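Following this line, the structures themselves.
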Structure 1
Amino acid sequence: MASKLKDEQRAAFKRYKDDVQKEGKPFFPYAVFHDAVMSLVVVAVIIGLACVWKYTADGTEAGILGPLYTDPADPGTTNFVPRPDWFFYFLFYLLRIFKWPESVVLGTVGVPTILLILLIGLPFYDKRAERRLLRRPVALVAVLLVVLSMGVLTWKGATAKESLGSETVALVPEWAAKQGFAGNADAEAGATLFAQSGCLNCHIYLGAGGQNLGAPELTAEGAKGRGVQWQIDHLKCPSCVNPGSPMPAFAGLGEDNLRKIAIFLEASKGEKK
């Protein structure tokens, strides 16, 4: 079987050489030259568009291709929903199917890696000389399934509607009732900011969230009696208050927002029985 496959490959290569010698051109240097010229054209177009954008715009006044810059980003915003570039929408939507933390690894690493390995290995396990699609039903079905699934996931990811921290923000009234700070406007606002700012990516609060990098549970943080000012200082610069802390600084949220989160944490003294 192996010798027959080798013979077919040698015969196909000989036919290719004969065709090139009679009526065609070899891949090198002709096709390589064409690819190089096309690459230079693409780069030249990109440079040209960059020049048009640069020299037709005036500061925040839009030119042909838009303004040079817009208003500075606000690091304290809590209502911005980050979204990936369009070519990652399929992976973005996979994260809505594979939930954190139980199965997220399957969506981010497992499925894409398996499919990539199968694609890279294609030349090694499919060595048939047949090129007509209708005579390769398995490959044809696989291609159609991949294209269809990628298209559907990309479309679903592009049209997905969500608000930042929507799942955890909905828990705030329950937190307020269980912790006993219902009616405390600053504590409730701080709980909402806590849910929106990604704190539950590392901390656990009343069973919600995930414990990463050794981050402590914050359900009874207020019972430690550290005080509002300590909480504010810690949020501004965790490693300054707690040397070696891997927690990122949240100073960009602004003094008022930090104070509300600190009041919320100090009001969190454990679930009321």
Structure 2
Amino acid sequence: MDTTQLAHFLTVAQVANMTRAAARLNLTQPALSGQMKRLEEELGALLFDRQGRGLRLTAAGDAFRRHAAEALRVLAEGRASLGALGALESGAIAVGGGATSTTCLLPAVIGRFHAAHPGIRFTLREAPSRTIVEGVVAGELDLGIVTLPVPATQAGGRLEITPWIIDELVLLVPPSHPLAAKRRFRWRDLAGQPLIAFESGSAVRLLLDRQLAEHGVVPSVVMELRSIATITSMVAAGVGLGFVSRLADGGERGLRCGDKPLARQLAIVERADRSRSADRC
């Protein structure tokens, strides 16, 4: 049994005449009669009573007509849904990233994508890179924006990793701080300084801790936060010094590192075994 056979059955049921139905379907009458006979044999039920030159549905035929019509309707809706997905007219995308990605990068990207494909629904998750990678591997997220490198134990050949942009970190200082008059800082300037840091275990925090250790600097961590806006506010209130992405700072107030630019590679990660819709971002 196939969809063509079902459609031909519905035409015969509607026209109630094999010859006229065959003409409408551009088939010979024997070919259409053979199709209906094979359908009856497959179902094990008589679908039509022959009355003179016409046909009348049996009780079994009438019941099957309703199911056949519903089956073709559902299949048509399924094809339409798949077509909408392929054309990015409907569907959902789950994306994850750190504070910089979700605050500074993804809004503009998603905004342009949404303007072109308003039927796509987005879910956005903010979390550390390690958590984002776990979400992508588990299939909870379609895409993730993370800081490289991704630990080999997490990637394990399951991820497709595409480098995206280089993000530079800058140092924010309170307006009254001696460094406020400078445009650059050196790591030795941070010795003993109160530091508002990103939370432990985050990619940015690991990068900063590594740089501080390499330069023999021991700051005084007075606060650990995830929010870029909160770090900025706490620095402005004089609580301490804090690092944020230059993308968040806009290059206006942050001090760049005078020893060597403090930068990280951001990348897009997705499951290597997952197919994409056409033209997917």
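State the single structure among 1, 2 that was used to calculate distance in nm of label points 7 Å out along Cα→Cβ at positions 206 and 222, giving 2.8.
2
Out of 1, 2, which one gives 2.2 for distance in nm of label points 7 Å out along Cα→Cβ at positions 54 and 70 as computed from the coordinates?
This value belongs to structure 1.
Given a value of 50, 20, 12 for semi-axes √(5λ) of the Cα gyration tensor in Å, for residues 110-253 alone, calculated from one of 1, 2, which structure does it belong to?
It traces back to 1.
For which of the structures 1, 2 does the calculation of helix-only ellipticity at 222 nm (-39500 (n - 2.57) for each DSSP H run of 4 or more, over all residues; to 500) return -12500?
The structure behind it is 2.
Looking just at Kirkwood radius over Cα pairs in Å, which of the labels 1, 2 belongs to the structure with the highest value?
1
Compute mean count of other Cβ atoms within 10 Å over residues 30-37 for each of 1, 2 and report the one that scores greatest.
Largest value of mean count of other Cβ atoms within 10 Å over residues 30-37: 2.
Out of 1, 2, which one gives 15 for relative contact order in percent (Cα under 8 Å, 6 or more apart) as computed from the coordinates?
Only structure 1 yields this read-out.
Given that FRET efficiency 1/(1 + (r/R0)^6) of positions 6 and 46 (r between Cβ atoms, R0 = 25 Å, to 0.05), derived from a single structure, equals 0.05, which label among 1, 2 identifies that structure?
Corresponding structure: 1.
Computed from the coordinates by the stated procedures, all read-outs in this text should not be read as laboratory data. Everything numeric in this text was worked out from a predicted model, so none of it was measured. Cβ atoms are built from the backbone, for glycine too; each structure is taken alone.
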